[in-house]
Structure formats: C-alpha cells, structure tokens
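Every number in this text was worked out from the coordinates using simple rules, so none of it is lab data. Nothing here was measured: the structure is a model prediction, and the numbers come from that model.
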Structure I
Amino acid sequence: MEFINIYIFEDDISQSTLHQKIASKVYPNSEIKLISSYEDTLDILGKLRFPSILIIDIYLEGMNGLNLLKTILNKYPNELFYSIVITGSEDKDISLQSLRAGADEFLQKPISTDYLLLRFLNIKKFLELQINNQSKEKEIDELNQKYSNLRDQLIDLIKSFQNIRIPDAPKLTQRIKKAAIWIYRKISEEEVDTTNLEIAADLIFAGKLFLSEHQITKPVLVNGLVVGEEMAKVPDYSKTLLSKVPDFDEVINIVYHLYENFDGTGIPDKIKGWKIPLESRILRVALDYEYQFEKNQGRESKTMEALFNESRRLYDFRVIAMLDQYLASQNINSKSSNQREVPVLISELRPGMILSRNIYTNSGLKLISMGTKLDPAAIDMLLNITQSDAIIGSIYIYDRATQSNY
C-alpha cells in the first residue's frame, strides 16, 4: 500500500512540518495535508479521503482536538483511518480521555524522530491488514450474494415445475401458507421466524413431481394410510429433490416429515407426537383441510368435524383447534352478518349469544358445540371449568347474536 491520505492537525508549524517530513519517508507517494487553523479545519472536514492517518493535537487554535476527533468519527463511522492524538501537556488523564474519545493511539510530546518513524511503519502494516480484510469481506459478501441468488433460483425452478405439474398449486400453497403462518405464530406465543415454514409451504408438493399424471393430484395418505407404493416414496422424493438446494436442511426436515401421523403410524419414519416437527404438523393439517374441504364440497363445518375426529390419531389437536380459530378470524369481515363471526371474552358472554365455533380447553376437552345458544347455566359452567383448564384461543359468536337484546 503506497498511497494513503495523511492529515496533520497541528497549529505549531515546526511540529507539523517535522511530522510531514517523517511521514513522507514511509509514504512517499501519499498526499500529506497540514491543517493549522480553525477555518482550515472546518473546510477539510467535508473533504476527508480514506484510508487515512489523522494526527491531531489536543490543543488546537480555536477548538479542542478530542472534539474534532469525535466529529470525524461521527461523520465517517464506516471509513478506515488510524487516529493519533498528541499533546505537550503532562496531565496524566489526557491519555485516558483520548482513548475514550476514540483515538487509536496517544503520544506525549516531545516525540523522537525515530519513534515516530517506527510508529508510521507499524501503522502502515496495520492499515494494509485492514484493507486486505475489507477486500476479503467484500469478496465473501459477493460470494454469499451469488450463493443466495443461486439458492433462490433453484427454489423458483422447483416451484415452476410444481406449478406446471399441478396447476392448482399456486392457489393451494398460498392458502396453506397463510393459514400455517397464522397458526405457527399463535402456537409459539412469541416472535418467530417463519421463513423455513413459508418455503416449505411453497414446496409442499415437491415430492409428488415424480408421480404419474394419474397420481399427482391425489392425496398421499387417505385416513392416515398410504395410497400405493409410489405414494410411499413421496417423502424420499422430496428429500432427494430439495437436497440439491444449498443450506436447506431445515426445510427438507419439515417437508420430509409432512406425512407422519400423530400416533406414529405415518411415513417415512413413523415418529409420533411432539417428535414430529411443529411446522410439519401444521402444514399437514392445513394440507388435509384443503383435501377434506374439496371432498365435502366446500362445507367448512363438516371439514373441521372430520379433522377433529382424527385429532390425536393423525393430527396434533392444538393445530386443528388453531386452524378453527384461524378460519373464524377470516370471517370477522364477512359481508354477510349471518356468517360474520365476532371474538368475545369469556367475561363478555351473555345469554342468547350463539356460538359460531366449538369451545375447547388446552387439555382437549370440548366444552360447548358450535350453534349452541348460551344460557346462564352454560356460561357459569364455562367460568368454572376455565379456572383450571384454559380455553384455546378466543370464543367466537355469530354477529347476528350481537344485534339481539340479551
């Protein structure tokens, strides 16, 4: 590194000239600027070039050198420079103040010529290392960006094939993803990163790309049982295909275990319960809801009844309960007051309100069925039971009930 910008803030011309002479021996091709007045200092502040060495006398004419250093650090927080604060004062606290202000080094006058020359040589090595590190970091950032772009391109390519083979995939995956994200956040009860869940939802049919036209639109499992030998290979097909995408282990794990049954009778590894990744359990419920919804000709209540009937055998009960809550939340803004649902607190329940959703507790106990018109006894029962077994989610009622006189 032959060229570097050197700025000497010193109002003693003899001192600044000496520093300039020594610096020029180490950096013969560099531009060395001498700044001796307050006006010159203000003028140069907006024109500093980097990398650079700053030599700053603490007691400058018209200003404090430490304040000048702080100003430069604030103005150029990401630039590379080495700062040396110098003073002729014998105050021992000044060195500590200088370092606290952000100086890289503090020197006490008088400074011998040989020592200053040695410092310039060492600073040169330091800056060369820093510049080399910055260059390497830039190369790494560029490689990471290329790597990320390649990863995204592979994901988009798989999605494109998936959408070609399964024309309904874009709409299906969008609905599945929206529901899954909502459920995941509610169950987690804290801020969570949904990136892997979202990608897994987008690629939920990846393993089916190897199936025939006759099989590809059919469910892999029916009533928790594999539909044929080829369907049994879907998890492995998913793993094989998605393994081509770099840094995809977590997404692969989610998609690979999508068809595990909650009781351990699913595929591919027959793991059960909480050993199945939460994201897999959520996507499985959201996916099977879509199949059941079509099978039941768009009847939501019948579809949810079918899922609840298989809870704990095929599905995580909590996930189904949260899916039910999600569906209710989507009806809050329904144009029809007969279909519009309203969440209420248990303390807000009144006789005559009609439940739009079943009420379940955390233990899985079904307290009251949807469609029930509440009476004082039912409300008292809810208040008593929920003291020891909390309700999952919110209580939903039909909006038309809120228009009645209780």
Structure II
Amino acid sequence: MDYTRSEVAILIAIAATLVASIGFPSSSDLLALWLAGNFWNDGSVPELIYRGSDGLFTMRPPQPWIDTVVAEGRETAVYPFIYPPLWAWVMSKVVAISTFKSFGLFMAAANLSMIAAMVVLVPRITQLAIPRRLYLLLAWPTASVTLPFMLALDENQPQILVSFLILLGIERTTRGAPIAGGAAMALAASLKLYPVLFAVFWLAGGERRAFTSFALMGCALGLLSIAVAGWPMHAAFLNEIRAISGSVLYTLANYSFDPMIARHLYWDELTRFSTEETGLKIGWHVMLKTPAWRIFDVVLQMTVVLGVSWLAWRRGTRAPFFWPAAIIAVAVVSPLTWVYHLIPALVFLPALYGYVSPWGVVPLQVLLTFVLRSPYVYPSLGLTIMHPGGHEVAFLAVCALGALCLWVAALPPKRPLHLGPQSL
C-alpha cells in the first residue's frame, strides 16, 4: 500500500514528537535484559537471573544486580528480569559485542520505527471508514503524547517489540499469510506469555493454519530455550510467574482489576518496596492475594477467555475491532498489566471514527490522550501522575474503549457509518 508524502510526513512527525517529549531514554526496563545477559553463566546460576520470590513478587532484582549498578554509579531504577531464559542467553551474546549505551540507542531507534509501523498496520487489519490521512492525523496525539507510548519508549521497553509482533501476526493472518502470522505471534509469546491466548482465539475463530504455525514455532522456541538454558533456569522462571499470579502489585502504571481492588479495599495491607539504593526514589506496593481473591481471578480470567473465544467463533477474528477488544479484555484481567500493554489496542482508537459516532469516540480520545498522560494538561486538572484519581479515570476510559470495540465487533457485518477513500 503506497503512502503519499504527506502521510509519510505524519508518521515522521509521530516519531519526532515522541523524541521531543522524552529526550534521551532512561532505558530502565532495558537494563533488566542487559543485566541478565551480563550475569549469564551458561544457564547454571538461576539465582543470578531470577531473584526468587517465596510466593510474593516484590519486583526487586537479584541483589548482585543492585550492587553492580551502585558500583557503576548509575542513578536508575533496577527492575527484575521476568522473561523466559532464552532471552537472557540471547542478551549474553549482545553484551559480548556491544555497550549498554549503544544497545539503548539502537533499541530506541528500532522502537520508534515499530511504533510508526504499528500505526501503519491498523488500516491493513481493519478497513478504515475515514480517509487514511485523517486516521494518521488522529493517531498522531494518541501515539506520541499518551503514557503507554511515552513510558515504553523512555524505558526502552521490550513490550514495544511484543506489541509490534502481535499486530504483525494479526495483519499477516488477516492478509492471507497465516504461517507468517502464527510465527510472529509465537515470537511475541516467547517474550511475554500472554499472546498464547490470542492463538487460542485464532483456533476458536477457525484460523487453524495460523494456530498450527504458532504451535510449531512456539514449540521450537521452547525447546531451543531449554537446550541453551537448561531446566533449572526454567523452573526458576516458572516460580516467578507463579509468584506474579499470586501477588498484587500497585503502581499508577498498572492497568487491571487487581491493582484497583488493592487500592480501594486492601491499601493498609500493601507493603512498599523499591530499589532506592541506586539513588532513584521510585517505589511500588505489593501484597499476597487472599485465597478468595485468587479464586475470583481465575473465574474472571476464564470467563473472559471463554467469552472472547465465543465471540471469535461467532464472528471470526477478522471482525472489525475484534482484536483491540480482545487485547483490552485480556489486559484488564491479567495479574500484572502495565499501561504499555495497551499499545496494540490504542493504535486502533482513531480507526473507530466512522464506525461509531464522534460523540462516542472523541471523549475517549481526549481522556486517553490527556488524562492517561499529558504533562501539559495534568497540572491544570490537578491530576498529576502521582494522583490516584487520574488513574481510576484513565482505567475506566480504557475499559470503555474495550467495551466500545467489543460492541462494534459483535455487531452484524455492515458498512461503516461513512466509508471514505483510503487516502485523500
């Protein structure tokens, strides 16, 4: 699909606005991968890669990581490595041939490109009901000044790659290349586990070739991971996943029901943790879930998975806005959802124009663009990033966006309200 010069200019403007908004990235999340590669020792010392949680996920990394950062004089948050062992092994190869600064610059450039690419992928997944140039203009603020994109880019978050691979997998399958689509989704699931559910939705929706490709590629990556890292490292990783599922982590960057429940019902039982030894006073609150809470979570998660699978079976996964609805539904019931997990859903927001009355879309876009995160508007509203009120408003807006996408996806097939040309 050819893009005009003006459309390319808008994509460049999205990237330029992001750069102007965050400056040089802090790369705190990327540092976790770098340290995992740095401490890799033939996969034989799990405690140097995964801290071990004893049931409670504290989001603190192994102590040697903190000691290393302090010794190097870095002033940065230090987070744990909660990716499969395969990527610690991969990072050990990167560490051997690069510096952290060079790797961070490379990933920053790659992340900017992938954000622009995700904006491009949406019209290839869902037919636009407005001119493509207008969609790009509306995507400009959403993809450049909202918290998910800005925070992910500042942290050099691997979630940008995961989000891109998710949308690439969906786009390839929608465009008649399910083998490539399944492979892309499997690669996403090898970084973060939750895209496995999207393959389940493919199976429910009759996309068997995409599901088979996902399963084969996923098995190959899993076997490779065990081959290079060994089982003890994977046992340590699975222990971290169990701890995450049984714990609640509350920050203003978490967007699921669990932190909202903790904030309003269990605030006095939360314990604060941080890595202030490294000179950056950033903290978070955690607690173990009660047995009843765990049961509630399982029931809620199963209900969502079965409900979305039923919709996929009834309408197919190619129904307009099925995927942003599915992505948000999975995100809000997951045990640990960061705001940047919403990236592959938020890029669909401008595409709603024409399918839904502007009276339904404009308020959501304003809320998600400015209340979710805008340093220019927050102070005047009194909803700073440290003010919980803005957190609840933004979470409700995210839920409303998911509900709106679900409503459109569940409608009988019909033409959008105002079908326009793809380009002016």
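Thinking of I, II, which structure, once helix-only ellipticity at 222 nm (-39500 (n - 2.57) for each DSSP H run of 4 or more, over all residues; to 500) is computed, gives back -20000? It must be structure II, since only it matches.
Each of I, II could give semi-axes √(5λ) of the Cα gyration tensor in Å, but the derived value 33, 24, 23 comes from II. Of structures I, II, the largest value of relative contact order in percent (Cα under 8 Å, 6 or more apart) belongs to II.
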